[in-house]
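Okay, got some structures for you below.
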Structure 1
Amino acid sequence: MPYLSNLSRESLNRVKQGDESHSLPAPLDRVAGIRGLISELERDEATLEAVREALSAGSTWEQIGAAAGLKPAAAKWRWQGSDGEISERHESGRKRSARPSSVPTDLPGMSVADAAKMLGVSAQAIYLRMTRGTLRGETVDLPDGRSYRRVFVENADLAGRD
């Protein structure tokens with residue numbers, strides 16, 4: 001196997017040509033070229049092959065992580081296991097990172113924290129009331145896999161607080 005894949009080599013050559021040209025490429029073209037090269041190098045199987053060779057030669061995850069500029073756990077996450085295991089881990093990571101990071105504002109009811117604050121009790125007390133059936137609560141599942149516990153406070157719940 002060569003040092004780099006053909007795609008990585010082509011991407012590297014494009015950046016090198018832009019760097020060596022008499023007129024510097026436009027700023028956005030430079031950004032796209034550099035990020036494209038980084039992305040291609042991240043996908044290049046040459047890295048995985050080198051990691052596997054290093055492991056076979058007795059290198060530790062600490063050494064591999066140091067060589068890659070990663071902590072040992074991050075190196076293991078990227079490169080430990082079979083191709084299928086690695087692919088599955090990376091796919092689940094992409095799914096998580098594609099999820100929005102903020103709580104949707106259009107959910108029904110209110111959050112457990114908001115209900116606890118409104119009723120002057122702890123969040124644990126809200127969960128206990130929902131378990132006992134004295135307070136209505138539902139789990140709202142979103143299409144992207146996230147779920148939220150929502151509380152529906154009635155007027156009777158507000159009147160019972162003293």
Structure 2
Amino acid sequence: MKITVLNGSPRKQNTAAMVDAFAEGAKAAGHEVEILQVGRMKIAGCLACEYCHGKGAGKCIQKDDMEKVMPAYMDCDMIVFASPIYYFDMTAQLSAAIQRVYAIGKPPKAKAAALLLSSASPNPFEGAIATYRTMAAFMGIEDKGIFTAAGDENQSEAKLAEIRDFAKAL
């Protein structure tokens with residue numbers, strides 16, 4: 001299975017440990033894993049100009065780093081969204097990468113998804129989880145799992161082992 005991980009963190013922090021644990025487990029199970037650091041890319045939000053649904057034939061009019069992300073969306077069997085929570089939701093960078101999928105409607109091959117969220121604060125995950133579940137349902141993609149880590153739980157070996165074991169079982 002080809003798995004694309006979109007890491008929305010603009011800097012190396014707790015989410016990176018979760019992504020690394022997932023990738024380690026998935027690779028151990030024989031899956032191909034591509035990690036895209038969308039948090040460090042320049043990706044603008046959707047303009048709702050409808051170019052992609054007209055003259056663009058599925059291609060966005062904007063020329064930015066989304067051109068690096070779209071091929072991964074098009075070719076993956078599973079998408080993993082990873083993000084720190086800054087203010088009750090995924091990072092703006094990851095949200096932009098998600099919203100720009102509007103150009104193609106949904107990833108054509110993806111059948112599964114997972115969500116990895118980290119925060120220094122206790123229990124700020126509700127908004128991001130609601131967005132993820134709604135998007136997965138709309139796209140007809142099966143939710144394989146949601147993993148959250150808050151405070152001291154971030155980078156704990158128990159949490160990372162849980163994520164690693166999940167990925168191994170895919």
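One of 1, 2 was used to compute distance in nm of label points 7 Å out along Cα→Cβ at positions 112 and 144, and the result was 2.2. Which label is that?
Computing distance in nm of label points 7 Å out along Cα→Cβ at positions 112 and 144 on every structure in 1, 2 gives 2.2 only for 1.
Given that distance in nm of label points 7 Å out along Cα→Cβ at positions 88 and 120, derived from a single structure, equals 5.2, which label among 1, 2 identifies that structure?
Traced to structure 1.
Of structures 1, 2, which gives -0.50, -0.78 when log10 I(q)/I(0) by the Debye sum over Cα atoms at q = 0.12, 0.15 Å⁻¹ is computed from the coordinates?
For log10 I(q)/I(0) by the Debye sum over Cα atoms at q = 0.12, 0.15 Å⁻¹, the value -0.50, -0.78 is produced by structure 2.
For structures 1, 2, calculate mean count of other Cβ atoms within 10 Å over residues 72-79 and state which one comes out highest.
Greatest value across 1, 2: structure 2.
Comparing relative contact order in percent (Cα under 8 Å, 6 or more apart) across 1, 2, which is largest?
2
Here helix-only ellipticity at 222 nm (-39500 (n - 2.57) for each DSSP H run of 4 or more, over all residues; to 500) has been calculated and equals -10500, so which of 1, 2 was it run on?
2
Just so you know, all these numbers are worked out from the coordinates, no wet-lab data involved. Keep in mind that this is a model prediction, so the values were computed, not measured. Cβ atoms are built from the backbone, for glycine too; each structure is taken alone.
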